[in-house]
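Visitor: Listed next: structures, encoded as structure tokens.
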Structure P
């Protein structure tokens with residue numbers, strides 16, 4: 001790259017390495033890794049080389065949606081460079097149907113909050129820990145299944161019917177009593 005008019009940086013001109021034309025510095029992209037702080041080829045030459053490297057525009061084709069099994073034009077599918085067709089395998093309509101909506105998410109959050117309140121109330125209504133009587137904070141209370149075959153914990157994400165059924169099959173222990181009981185049961 002040849003630099004012309006080096007007296008003032010405002011009026012610098014460079015010679016393009018591809019087209020060999022002398023152009024003002026504003027016609028070259030900035031490149032801080034170079035000594036001249038500009039690319040060696042001008043913006044026009046770089047644009048031409050980019051378009052030459054780009055593949056031909058895609059031919060109009062149709063794709064069968066993997067969800068609804070309807071064949072549609074490629075415009076009905078989101079772009080996906082990772083796929084060999086350059087498009088998703090599921091059409092836009094099916095993607096939007098499968099995505100959870102705001103109302104579904106809010107209803108789920110409301111159900112979780114409601115169930116957490118029900119669980120905490122059940123812990124205090126039962127009288128707290130069945131061994132030591134602790135009932136000051138429901139966070140420190142845990143559910144223990146009466147039958148030893150059940151190896152899962154109570155979840156706030158369950159529906160009201162299942163939650164009520166499982167709560168009736170449990171007793172409440174505080175964290176300390178739960179650890180002591182589980183330790184003694186595992187040893188014997």
Structure Q
């Protein structure tokens with residue numbers, strides 16, 4: 001059995017948008033200035049000069065968001081920086097809602113001209129704690145139901161299927177949540193439920 005990791009990551013994959021990464025720097029700076037997202041936004045970091053890096057990052061007190069390519073695929077990676085009360089399922093739900101808020105704003109930004117679309121039908125969940133959640137079969141069996149519960153909280157009208165992600169053992173434990181509408185067989189983007197209460 002694994003311990004309950006509360007530092008989690010969520011990644012929403014996207015096709016390459018055909019815009020330079022440098023285009024995201026002024027967007028994120030604007031968000032800081034405008035106090036967007038309801039988070040304490042602190043800084044922007046540009047790691048695009050480093051191969052397979054986190055790319056351009058928006059750092060908040062609560063989480064860090066990056067246009068990440070570390071696994072060879074572009075995506076918005078949201079990484080919790082502070083523990084969240086309520087267990088790992090709650091941490092996953094909170095992190096996913098934060099990632100979806102960033103994704104929605106980026107997709108709507110006129111400077112990106114509709115060229116960036118995030119996949120909400122396949123969501124990567126990673127345990128960002130190799131000691132408490134080792135990348136093993138035991139770790140997968142412990143994380144999978146917690147990831148399922150976290151995604152079901154955000155997408156209550158959808159069907160969720162959790163699948164393992166084959167990664168080198170030294171990497172973070174990861175699962176993918178496959179999200180489908182309960183009333184259709186298609187894998188179309190889902191509308192997320194807002195925060196409870």
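Visitor: Among P, Q, considering only mean projected area of the Cα convex hull in nm², which has the greatest calculated value?
Guide: Largest one: structure P.
Visitor: Of structures P, Q, which gives 24 when relative contact order in percent (Cα under 8 Å, 6 or more apart) is computed from the coordinates?
Guide: Q
Visitor: For distance in nm of label points 7 Å out along Cα→Cβ at positions 16 and 120, the calculated result is 2.7, so let me know which of P, Q that is.
Guide: Derived from Q, not from the others.
Visitor: One of P, Q was used to compute helix-only ellipticity at 222 nm (-39500 (n - 2.57) for each DSSP H run of 4 or more, over all residues; to 500), and the result was -8500. Which label is that?
Guide: Q
Visitor: From which structure (P, Q) was distance in nm of label points 7 Å out along Cα→Cβ at positions 24 and 176 calculated, if the value obtained is 2.0?
Guide: Q
Visitor: For distance in nm of label points 7 Å out along Cα→Cβ at positions 32 and 48, which of the structures P, Q scores highest? Provide the component values of the computation, followed by the final result.
Guide: Working: P: 3.1; Q: 1.6.
Ranking P, Q on distance in nm of label points 7 Å out along Cα→Cβ at positions 32 and 48, first place is P.
Visitor: Let me ask you something else. If we compute FRET efficiency 1/(1 + (r/R0)^6) of positions 96 and 168 (r between Cβ atoms, R0 = 25 Å, to 0.05) for structures P, Q, which one ends up with the highest value?
Guide: By FRET efficiency 1/(1 + (r/R0)^6) of positions 96 and 168 (r between Cβ atoms, R0 = 25 Å, to 0.05), the leading structure of P, Q is Q.
Readers should treat all values here as calculations from the given coordinates under stated rules, not as data from a laboratory. Not measured: the values here are computed from a predicted model. Cβ atoms are built from the backbone, for glycine too; each structure is taken alone.
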